[in-house]
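Below you'll find the structures, each written out as structure tokens.
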Structure 1
Amino acid sequence: MNLQDDDFALFGLTRAFAQDRASIDARWKELQREAHPDKFASHGPAAQRVALQWSVRINEAYQRLKDPLKRAAYLCELAGKPIQAHSNTAMPAAFLMQQMEWREALDDADGARALEALLAEVQQSRHELLGACETALDQTKDFEAAVSHVRALMFIDKFALDLHQRLDQFE
């Protein structure tokens, strides 16, 4: 293993969006067992520092690989197409209209049933966009399209969080 390896190489995975979460979790546990600082307690402070660096690196990779949105953004970055979420906020007009409609529906929702119906619609859109990401990243290698999908997913995840907070008020 090399600290400079990308997350996929570190975990022994194919560089692809489609991944088995259970395999990622199992590999994370294996890597953590190998690199845990306590395992190097008898090797002195220098070995423990190196083990700690490895442990941190493994955890950072795990956080990116286990989350489909972070994994997609990371693949775009590896392909030289960073998401640039903070500096590039342009989105297609149709997507912006959808966002406005969802916001209005959230504002107008008068109960848990309406919010749950909206949540189901948002989750369906998220599912479709994740499928589009998989196609763009793994099949067509269209990283420009993948960047657009990832940015849309970021908006959807933010809206879903707002929606869940509103639903919590009814419980």
Structure 2
Amino acid sequence: MIRRLARQNSGSAAAEMALVTPLLIALMLGSMELGHFFYSEHVVVKAVRDGARYASRQGFTNFTCPNTINPTVVDNTRRVTRTNQVAAGGTSRLADWTQDTSVTVTARCDTSGTYGAFYDGLGGVPVVTVSATVPYTSLVSFIGINFAGLNLNATSEAPVMGL
């Protein structure tokens, strides 16, 4: 009877599948999490770039050298970065990106060169820097894997065009 039992292979496929399934599930969830991380990082980078572009298109009267920005431009830039609209109350680009204060807007005056035309009399070229630090929300947190403390960071800068 033991010899006959040893020669049986009718359940071998099920046993192999039971051994391999956890590895396949881990590989699948890991791939999905990595893709979600890169997507979220892309969203934050694009948002910061949009915010810097918006701020750089504001008039020169909103910037004074050295390093001062009109508070309205700062607030609007923060909203544009987080929600892609100037009006308050928009939908965040990422689900857990709930605070406009996670976006910082700063300016500096570039005096490293000689600039003509519409930069005359400004004391340098105002350059706006927009940065954001957004907490990352794990896609697989429902199974207890959470990446607490992991943030998505992005920075972009653009010279003020005064358009």
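Since every read-out is calculated from the coordinates, none of them should be taken as a lab result. This one's a predicted model, so the numbers in the text were calculated from it and none came from an experiment. Cβ atoms are built from the backbone, for glycine too; each structure is taken alone.
What the table below lists for this structure:
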| quantity | calculated |
| --- | --- |
| Label whose coordinates, when distance in nm of label points 7 Å out along Cα→Cβ at positions 52 and 84 is calculated, return 3.8 (choices 1, 2) | 1 |
| Which entry (1, 2) yields the derived value -13500 for helix-only ellipticity at 222 nm (-39500 (n - 2.57) for each DSSP H run of 4 or more, over all residues; to 500) | 2 |
| Computed 3.1 for distance in nm of label points 7 Å out along Cα→Cβ at positions 12 and 76 - originating structure among 1, 2 | 1 |
| Origin of the value 0.55, where FRET efficiency 1/(1 + (r/R0)^6) of positions 4 and 140 (r between Cβ atoms, R0 = 30 Å, to 0.05) was derived from one of 1, 2 | 1 |
| Which entry (1, 2) yields the derived value 1.08 for Rg/Rh (Cα atoms, Kirkwood Rh), for residues 20-59 alone | 1 |
| Identity of the structure behind 23 (criterion: relative contact order in percent (Cα under 8 Å, 6 or more apart), calculated), options 1, 2 | 1 |
| Of the structures 1, 2, the one that 35, 11, 8 was derived from, the read-out being semi-axes √(5λ) of the Cα gyration tensor in Å, for residues 36-91 alone | 1 |
| For 5.6 (distance in nm of label points 7 Å out along Cα→Cβ at positions 44 and 132, calculated) the corresponding structure among 1, 2 | 1 |
| Origin of the value 55, 15, 11, where semi-axes √(5λ) of the Cα gyration tensor in Å was derived from one of 1, 2 | 2 |
| Computed 12.0 for mean count of other Cβ atoms within 10 Å over residues 28-35 - originating structure among 1, 2 | 2 |
| Structure responsible for 18, 11, 6, with semi-axes √(5λ) of the Cα gyration tensor in Å, for residues 68-107 alone calculated and labels 1, 2 on offer | 2 |
